[in-house]
Structure I
């Protein structure tokens, strides 16, 4: 029974990150409740999974640094507010040094997403944009936004297996 609880606790992160990506992709919004749930669930999950207090403290520092960085990117107009909050919540769960890989994967995914959207916006048939679901039309708008939460989620999921939270599973 305890093993199931450990898996459920560690599964919160990937589940909520995927929810954030899908809602950003389809609505260009990341609900505050998703990022808040990630942030609020971290400490109980980390304690339950047996992370040492010093590691939890360092993860909190990394999460705050992620919030500062995300706020700076938002202020510069490079990402949305929901992206900044998701970035910070993901950094909290990933901790140090995993956040370095998270940054790299997110940047690569963001670049790939931007290139793919540019190509799709130039080549997608107008019928696809007008007859498909409304979110596809918004996604294919010539000067539309980029749902960067998708890149953040990709980076977070790619880095997660290296995190202390994920590795705590193998200890139980």
Structure II
């Protein structure tokens, strides 16, 4: 069975929305952690917001090596409002319930299935018991109000086990959790 993993940038106050607006440091250790994900993932799941943002940038980017990887990787897009996603090579719109699609995808041959950004999608996969690993890059900053948090106040309870935690040279904590099953 394939593994579904997610890596998200979050602030100390749990904000996951628009890390480009509050994350001021990106260090070598964070780059290495993201690189490890790229080495094993051959499929990526994206929510509508992340897909729309990334599709406007990455197809024409020369920011290597991520541009080559993301453009060449199979992308599945979870959206109930988009009609098509063919503007970005290797992108397929998920038809029907996302959790059913991901459950079926996990049973197919292949490498790791990564979730790019997409905190709402991550939450739905956690709730459905389909996320195997959650890596949080916790930046030492309070992003403040008016932004969406990874887990809103009405989130369902969930328990995780710490698999690994590593501080970086800029004070970010890279913490990998696995759902307690």
Structure III
């Protein structure tokens, strides 16, 4: 088991950026509206982890309330929009929810994510992340942002912890 996989045993909190992680980073302008595309596999993994009791946070510089509503509907614990300083937001969430750095898996793709990624137990990124982020990450998903890289890291964590494909979150 590689070093990052050993650290996955301690993860209780997932934290993600939006543009370039939960989406491809593309923004479509339709009239006055900005539209982003989310991957349904990522959505499934988010709601699955939420049902298992993991705390899930999304921290983004974006300001779209429909993005926030979609993520909250999937069971995300809290979505922080307009987050220009992600370390400050991280510390606020840490104080509010009482988690330790070693319990957090963070996935980011660009420079605004760098300082938070230095703090967390497991830092991850999509395959198409910025060079500086890839150099810092404990794990690079083989998938690009918006192409189920979030599913990849959630699934790996839950598999290591013996919780993936469990009856706990499924009611079949």
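Rule-based calculations on the coordinates, nothing more; no lab input. Just so you know, these numbers come straight off a predicted model, no measurement behind them. Cβ atoms are built from the backbone, for glycine too; each structure is taken alone.
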The value 37 for relative contact order in percent (Cα under 8 Å, 6 or more apart), derived from one of I, II, III, belongs to structure II
Given a computed value of 1, 8, 16, 21, 22, 18, 10, 3, 0 for P(r) over Cα pairs in 5 Å bins from 0, in percent, which structure among I, II, III does it belong to? II
One of I, II, III was used to compute distance in nm of label points 7 Å out along Cα→Cβ at positions 25 and 105, and the answer was 3.4. Which one was it? II
Could you figure out which one of I, II, III the value -10000 for helix-only ellipticity at 222 nm (-39500 (n - 2.57) for each DSSP H run of 4 or more, over all residues; to 500) was computed from? III
Value 5, 18, 22, 21, 15, 10, 6, 3, 1, 0 of P(r) over Cα pairs in 5 Å bins from 0, in percent, for residues 9-56 alone was derived from the coordinates of, among I, II, III, structure III
